[in-house]
Structure P
Amino acid sequence: MKEKIRENADPFRDVREKSGVLPCEFQGETLPMILRHADVREAAKDWKKFSSDAPFRVPIPSEEAVRTMRQLPIETNPPEHTEYRAIVEPFFQRAKQPDTIAKVEALIAEMLGGALARDSVEIVNDFALPVQSRALTYLLNVPESEGHKWIGWGIHVFRVQDGEFKTGTVLEDYLRAQFDRAEAILSTDAPSGDDFFSALTQAEYRGRRLTREEMMGFANLTFAGGRDTVIHSISSVIAYVARNPDALAYLREDPKRIVHASEEFFRVFMPLTHIGRVCPVDTDVHGVPVNANGRVSLCWSSANFDAAVFDSPEEIRLDRKPNPHISFGFGTHLCLGAPHARLIVRSLLQALCDRVEKIAILEAAPHVEHEAAYKRTNGFDSLTARFTAR
């Protein structure tokens, strides 16, 4: 199956083909956005030239105003990154375990059943957000009731809908309380828990216990890093199925197609446009000079549409293979949450195939990133749909 991409899905094409670098202003700083697939992958591997050892400055826009600790392990370089990552990776690999898979499948079945029983459902806040929040409890091995608290934080932990930063410290206050609880138990004779927070209070890094700041850094990334990205992925997949009523029939013909379709959705509906790196010394970035301690952008979303790598990249092909997209990054900093995101999208597609005949979009407000040098449609601010059962 094929469909042309929607407006503004690839705003980088002309510059990517002409020069491969797009200077763009963020927070008063001009960053060269690296656009070509090969160049982005090369930069992602070269951590000495393009460093992640830059607290608060890896996200774009930078986040000095909304958190007080370095996010771990993403804001470190090897070998520290490798050692930090090993501490928490077992929790993210739970997405590959049968019991976690079964829980995610049951959760999506429950949410889909509720949607089918209603005349309409708002997908972003009333479907995707609960799925993301509740599914995260399975990874972190905490009570599912915690997910209901996280739902109350909204789509973004740090930003409101128009992109401005939120005020207050709701996330940090919550994390401190969780670590206080876990450490209080650790100081007694009571058995320590096996949840994410308890594990971090017992974890060691290079022969010592983690500091509270390090614990907070891991938890901050866990709650902020995969939130709106998963939500945008869910809503984009549902919108695609609604616009392409033959898609589910196509996937039903061979369940193996769901894997290829999922990867194509990750390629096209890349929820994270780009990420930052810092140049430790003066650097030439494909003809654009960057001063020492200046930043560059690795533009994942542009790389995913590079015609030098993807045949007819403007088409959504549910059977695209091979599909070397870099929606989960590349190199050392490959996304910890990739197995979890894949599980959610594949489970969603399977559930839609099993239970849904068609989806009608009743109202849609696409989310559009407006920056100085580009405009990109990315997911939805709201999406109201009606589901019809098979």
Structure Q
Amino acid sequence: MVMNKTKMNPSIPAPRTVLILDYNNVPTMLSGHSLLALLDHMDPSRYNAVVVFNRLCDAEQAVAQRGIQTVIIPYGGGSPLLRLWQYGRLPLALWSVLRRVKPAIIHANSDIAGRPAIALKCLTGSPVIVHIRNIGLTIRTAPFVLRADHFASVSIAARERSLPCNLLSRATIVWDGLDLSDYPVDGSMKQTAARRALGLPVDCLVVGMAARLSEQKGQRYFIKAAKEIAAMRSDVVFVHAGKVPNPHSDSAYERELGASSADICAAGRFRWLGYISPIADLWAAVDIAVLPACGPEAFGRVILEAMAMQRPVVSTFSGGPEEIIQDTETGRLVPQRDSGALTTAIAELLADPEERQRMGALARMVVEHFFSADLYARRIMDLYDNVLNI
């Protein structure tokens, strides 16, 4: 029998185990894409992963389907009594996992997941990396999260607006990455098919946005720009994906969006769509992508996704977008809460198809060179090495 010399060679270190803690507020796949990018491109000769989720969700199922060990330990949400019981048993449940897995390092994939990660650090001394994916830390989270050994920040903006000055040196910028095989570029035939699938006209220019319904995302200014451009041109349709505003919603902002867009929707110039998966189907259908954030934006994954589909992006000077978009090269950056500047930037791109094509082609190249999933995974593994002093 021929022995596998690689496996038997004691000079080659065995892969180290990383325990990844992930927290999901909802069961649908809204924030697990970066986790899957890491797991799909993790070098098995360096690291293997075990992932702990706080609930059964799409992300957990996707990880399990990849043959990666997952553990579900429920905590967060529900009644105060239920939360008290869940958090009371959480340390024991995590300790049980830790004894089985024996990880070399613990990676909290969000600041909320950092709370139980720090509890494990206190119990075992295992080094902890906390991923900063939002702007700012909550009062309940900060006392725990700030005790991490190191931080992986999704952007410079997230690092500088979330961590105190004395901890900035313990934070490494790791931009999210995309698996570009999920974003095929097939030209006009793909665009035509995508528009028909979404019920959009195939003979118009389409301007698209995708986001949760939140004042911070700036839908109010997207609608204003849509109305101004629709009054000037008859060949442009605007579309927003993520959620259709409910006129009976408890959210005043959601009701406002529905009411303010009613006339332009009735005229067939604006469409609200629900959550679209894969999101590449939306960006394949549009000519220009827009993210008019009017508050601090930690990163802006939708910007990357649109750029990967060769679409120029119009966004605002709001933090994360400034680290992705090269103004006048891969898109346009305008001041926050300025519907006039937003309208002008969109209108100028609509009037210049050659500029849209130039920007879109360069945008795809930028994603390939700086924001690929493979590069993202290598940066995370290098960070593991640095924390472990390998």
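Below is a table of values for the structure above.
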| item | result |
| --- | --- |
| Which of P, Q leads on volume of the Cα convex hull per residue in Å³, largest value | Q |
| Computed 13.2, 44 for Rg and Dmax of the Cα atoms in Å, for residues 43-122 alone - originating structure among P, Q | Q |
| Structure from which 4.1 was derived, distance in nm of label points 7 Å out along Cα→Cβ at positions 51 and 339, options P, Q | Q |
| Given 29 for relative contact order in percent (Cα under 8 Å, 6 or more apart), calculated: source structure among P, Q | P |
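No lab work stands behind these numbers, since they all come straight from the coordinates. Source: prediction; values computed, not measured. Cβ atoms are built from the backbone, for glycine too; each structure is taken alone.
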